[in-house]
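Given below, in the form of structure tokens, are the structures.
Derivation of every value follows stated rules applied to the coordinates shown; laboratory data play no part. Quick caveat, the model's predicted, so the values are computed rather than measured. Cβ atoms are built from the backbone, for glycine too; each structure is taken alone.
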Structure P
Amino acid sequence: MANAWVDQKVLKERLAVFFGQSKKEVALFGQTVNQTFEAFVFAATVAWYNDRKWTVRFIHPPKLGAVPATPKLKFSTRGRPGNYSYAVCEKNNVERHVRHQLRVATRTHRAAQKKPANICLDVAVIEPLNLFGFSTDDYVSNSHLVSFGEAKHMSAFAELVANFIGLVHELQPERLKRIRTKAFLSKVRPDPAPFLYVSGVLYRTAMGIVETIERRKYDIDVFNKTNALSGSMNLQGAT
């Protein structure tokens with residue numbers, strides 16, 4: 001069964017602590033295991049910044065009678081982004097916003113084209129933007145995209161990793177060059193690279209694709225239940 005390696009109850013309780021909520025608020029973090037894992041990946045992205053001494057604060061949408069405001073995550077491609085929670089990360093006068101299920105234009109999208117070319121990302125790290133007036137179909141310009149992540153509650157096979165490479169090509173094709181040289185890796189990363197995060201393991205064929213990614217020195221990552229994006233927010237104890 002797909003849920004066999006994730007303890008949803010444990011994961012929800014850890015998310016409640018991370019978002020500063022009581023354990024009775026666990027319903028905020030998804031009904032299905034897929035949704036809870038997606039919430040975990042959103043939290044792990046925020047934790048990546050927190051681990052590196054960024055100041056992190058959550059902005060929650062106002063809700064009548066709720067004091068303080070409570071998290072509201074966006075478990076659908078539909079919905080106005082201003083109606084959902086996001087994180088603000090700040091360090092050395094640099095600010096990042098971490099958003100959940102945010103629609104972002106592809107690199108080759110043009111305003112004059114007949115149909116919009118955009119993708120709703122599970123997690124998007126963007127430059128500071130006020131999205132309060134955005135509709136469900138509005139999208140953020142590709143120029144504001146800093147990084148992104150995709151969350152899949154499953155084990156990874158070759159096609160899944162290859163599809164993610166295609167997604168990177170549409171959004172940030174410059175990542176698919178021989179970037180990760182020794183000089184590049186010796187520097188402190190200001191932001192996480194685009195990543196695919198699966199809750200299970202990498203099958204043999206997926207491991208083969210990842211091996212070629214490393215050989216090609218692409219600036220992307222693949223995480224799973226044993227290889228975490230964040231040391232402080234991982235699947236340890238929940239799998």
Structure Q
Amino acid sequence: MRAQSGEDRLQAALTRAATEAAALRSDLPSFACKEDVLSQVLEGGKKAKVRQQARFTAEVRVERRSDGELQENFEPVSWAAILTESPGAGIPYYVSGGFQRALDYFDPAKAACYRFKLDAKVGNRIDFSAAPDALRHTECRDETGLNGFALLDAAGEVVHVERTVPEAVSRRTNLAPFVAIDLAPVVLNGRTYRLSSRVVSDGRPGRLHGHFEASYSGCRLFHATVTIKPGP
């Protein structure tokens with residue numbers, strides 16, 4: 001029996017991740033989850049001072065639109081604590097898109113956009129970066145300088161993804177400079193999907209910068225309802 005090479009392991013992991021990415025992109029039904037959020041605006045560096053903060057629970061709804069894209073909406077249902085310098089300032093910093101796009105880097109339709117390398121020392125880590133010629137391909141976004149990595153479990157499933165983009169790219173594209181996502185299996189309509197279970201993000205550096213943490217639980221199918229009332 002021939003031992004599996006590093007390249008074989010990499011291709012097997014990319015194939016599995018591509019299957020999961022395609023499922024999120026095309027097959028994932030509309031669903032809703034409980035979302036527990038910490039949202040902050042900080043001032044300073046390592047010993048940053050909290051200038052604004054909100055802790056709240058929300059229902060996040062991810063609905064499949066007529067064009068096939070997923071749209072995320074959330075509605076706060078309870079507030080645990082609010083600290084703001086300006087009353088009524090609302091939620092200081094919020095990040096969305098962590099469900100449909102969590103595995104975008106492995107989407108077969110975007111194979112030209114990224115370069116991948118298996119970390120031979122760790123064995124369960126895939127490093128990835130934006131391809132040098134990515135902007136020549138219409139399917140690629142402006143992610144110049146993007147770097148990240150994915151961690152795999154014993155079965156080869158992606159369980160964690162982190163990525164960064166330079167500040168200039170963040171400003172041009174409105175992508176969060178840093179995002180870390182944990183993924184976990186969720187059964188919807190009899191099929192298992194790997195959905196975001198925790199998201200951490202930091203905003204662009206500066207005197208004031210945002211920090212966001214959210215965990216997701218209780219995910220279930222979501223069905224919109226329409227009530228028809230009798231006319232006058």
Structure R
Amino acid sequence: MIRKKLPRVILFVCVMAVITTLIYVWKSGREKQKVEAAAQVKQVADQKAEATAATEKAVQLASAEHQKYLEKYVDTGITKKAGNQMVAVAVASENNSMNHAVGVALISRFKADRVQLTDSFFKPELVTGGLFSSAFNGSTDLFNKLDLAKSLDALLLARQSVQYETNADLNNIITASMSLEIALLPVAGQIQSQSWTFTANGTGFRRNEARMQAEARIIKQIQTDTKMSLGF
């Protein structure tokens with residue numbers, strides 16, 4: 001009897017051993033799957049965090065670059081007062097430099113209640129960098145690149161040109177023929193675009209003398225003009 005029961009016991013032990021092994025293998029597999037799944041979740045979370053951080057850094061860099069770009073062309077410290085219409089004035093001379101003398105004359109001419117005019121809003125780089133010329137010729141890139149709608153209602157731009165002629169019959173006296181083109185460009189609101197042109201001649205034995213006389217005469221025309229209006 002003992003001999004007959006022994007194989008059954010061995011068989012039972014072997015079966016239990018197999019079952020135990022299978023259970024162990026199954027549990028090990030489950031644990032491995034859980035570990036792998038957790039690792040994958042962590043990897044995805046880390047990738048999302050890295051992507052978010054990269055996006056935020058890119059936004060910050062873009063914002064910093066944009067602010068740097070603005071400060072190159074605009075005095076960001078000049079702000080519009082509540083209830084005012086703000087107009088930035090910029091005059092480009094024939095040698096691509098800012099002409100504040102004519103700018104001041106335009107400000108004085110258009111001065112009015114609730115109208116804030118300034119020729120300090122733009123920095124000289126506006127003229128030397130080429131943005132002035134493109135804006136004067138009708139491009140709106142300047143408006144978008146410098147976020148002008150946030151600060152301004154209009155631009156009052158003026159462009160000078162000068163031609164010189166020497167008269168040998170009059171002791172080589174020099175005549176400077178100056179033209180000043182003025183453009184009112186709406187930035188925000190219901191302002192209408194307008195343009196005006198002034199011309200004057202000046203004479204002198206040097207170009208600078210002739211030019212100064214021509215410019216003084218144009219400034220006088222601006223001061224006595226009664227037709228120009230901002231339309232506010």
(message) Going by volume of the Cα convex hull per residue in Å³, which of structures P, Q, R comes out largest?
(response) R
(message) Comparing mean count of other Cβ atoms within 10 Å over residues 111-118 across P, Q, R, which structure shows the greatest value?
(response) Q
(request) Assign the value 10.0, calculated as mean count of other Cβ atoms within 10 Å over residues 47-54, to the correct structure from P, Q, R. (result) R
(request) Assign the value -3000, calculated as helix-only ellipticity at 222 nm (-39500 (n - 2.57) for each DSSP H run of 4 or more, over all residues; to 500), to the correct structure from P, Q, R. (result) Q
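For the read-out distance in nm of label points 7 Å out along Cα→Cβ at positions 15 and 103, a value of 10.1 was computed from one structure; give its label from P, Q, R.
Numbers: P: 2.3; Q: 1.5; R: 10.1.
Checking each candidate, the match is R.
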